[in-house]
Structures are given as C-alpha cells and as structure tokens.
Structure P
Amino acid sequence: MHFVYILYSGSSDMYYVGQTPDMETRMLFHNELGTGFTSNHRPWALMKSYDVGNSSLAHRVEKYIKKKKSRVFIKKLIYDDTLWEYVIEKCSAG
C-alpha cells in the first residue's frame, strides 16, 4: 500500500498534496512533529487519501497533481474518484 493524499489547512486556506506508505504516522508529522513547510500551516485536516498501490506510482501521481498547480483540480479530486482513477491510469502509462 502507498497513498497519495490531500490535506487542507484552514488557518492558511491552502491544500497540500503528498504521498506515504503510512498515513497515520505522516499525519502525526504534519500536525505535531515535523519542522518543514507544513509545520507553518497547522493544523492540517486529511481531505482525501487514495491507495495507489506502490511507491513509484505514488510519486508519479503526486508529481502530476502538483504540476497542475490548480486549487480547482485538487478540490475536484477530493470529491471525484473517477478523476483519481483517470490520473492513476495516466500516470501508470508512463
């Protein structure tokens, strides 16, 4: 299992996209332990996580989403599993 996830910071009104094999530990780092970018925008709420199966594909999906630089696209992903499947298929192809 490897997840691509979307977080939302209400305090900063921003979304964050990441990937991890362990959602519980990753959320702990984002909200309590980490000192990187996300530590400045706490608290984070998990809006969506999607199991893409493996690390390699998770990296490609994360990169694809971030490359869009689109808040609208990210919001659509939160509510549309069909869009997730399209992104995963597109990233699986190459």
Structure Q
Amino acid sequence: MNYKSCLVVRTVCNVLAILAAVAVLILPRTVFPEGLGVWSHVLLIGALVLVLAGAVVKAVFYRCPHCGEFLPVKGKTPDACPHCGESLK
C-alpha cells in the first residue's frame, strides 16, 4: 500500500466513524424515539474500531515510496520526503 492509498483508507475510516457516531446521536431522537438499545453500543464500538484502524493503517503504511522511511504524521503530506529529499508528487 502506498502513502496515497493509506491516506484514502484513513479518510474513509474516519468518515465512516463520524457517520456512525452521528447516527448514535441523531437516530434515537428522530427515527427511533424508544432508543437504539444495544445497537447504539455496536455503532459506537464500530466507530472506535474504524478510528483505530485508520490510525494503525497510517502508522504502518505512511512511508516514502523511495526510501521507505516513515513520513511525518502531523500536518499535511510534504511535497518531498524529509529523509531522502525525493518528490512525493
């Protein structure tokens, strides 16, 4: 998996986690006034798993395609690798 795919996977995981968390907050008040019961726990645990999966994917696969060193996880993706100087664009 290259660093661009890693960012896509992490973004998808985070978006799905946010949707699950929002569903837990909104659905009981609108669609299911009696509550979601056990499903609220399932959705929250699923959201947590998705966030953790996204973090693990980025921690393991977010590397320079040229030298294999880890890229900085904070901030935007750099234009060049801070280790070898090769362009990432």
Structure R
Amino acid sequence: MLDTVEIPECVDDPIQILVWEMDEFGVVMCVFFVGMMAHQMLISLLFIYVFVKFYIRYKADKLGGFYVHGPYRAGLIPLNKWFPNGGILEYHS
C-alpha cells in the first residue's frame, strides 16, 4: 500500500526575499540602485512604490509563475531543442 504524504501548499510558490517575490525584488533593486547613482532617491522610491502597487494588482489576476512563460509566448527563447517554435499559436498548412 502507498502511504499518504502531506505536500505543503507553498512548494510551488516563487522565491520570497524580504516581503517581495523574486520578480518584484529584481525590479525594486534595479530602480533603487539607478536612483542612488543618479542622486534621485526620492523619485526612485516613489517609482518603486507605484510599480509594486500596480504589479501586485496585475499579478493577482494571473496564475503563479506566469512571468516565467512570457519569453516563450513572445517567441524570444525556444521552448526546447525538439520544439524550437514555441510562440506559434496557429498551424497553417
């Protein structure tokens, strides 16, 4: 017989750094360092605040990890070596 195993609900969640998920954190840090180098911290902090508010709302309507599949959908990178045209949506013969 097979034993039942408890699988945590957060096993497929994106990586969290402090209070942000990895995709949010990357943008936040890039904008933060650009603001530091340009001596415009107030403007960069305002941009970070607005970005995080809108992006969290945008992500609430999507499935988890949707941003990973964006480059495949746009045809920027191949799906794999057997199916290089992952961005094709229709087949025309």
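Bear in mind these aren't lab numbers, they're just calculated from the coordinates by the rules spelled out. Since this is a predicted model, take the numbers as computed values, not measurements. Cβ atoms are built from the backbone, for glycine too; each structure is taken alone.
For the set P, Q, R, ranking by mean count of other Cβ atoms within 10 Å over residues 1-8 places P highest. Taking Rg/Rh (Cα atoms, Kirkwood Rh) as the criterion, the top structure among P, Q, R is Q, with the largest value. Looking across P, Q, R, the calculation of helix-only ellipticity at 222 nm (-39500 (n - 2.57) for each DSSP H run of 4 or more, over all residues; to 500) that yields -16000 traces back to R.
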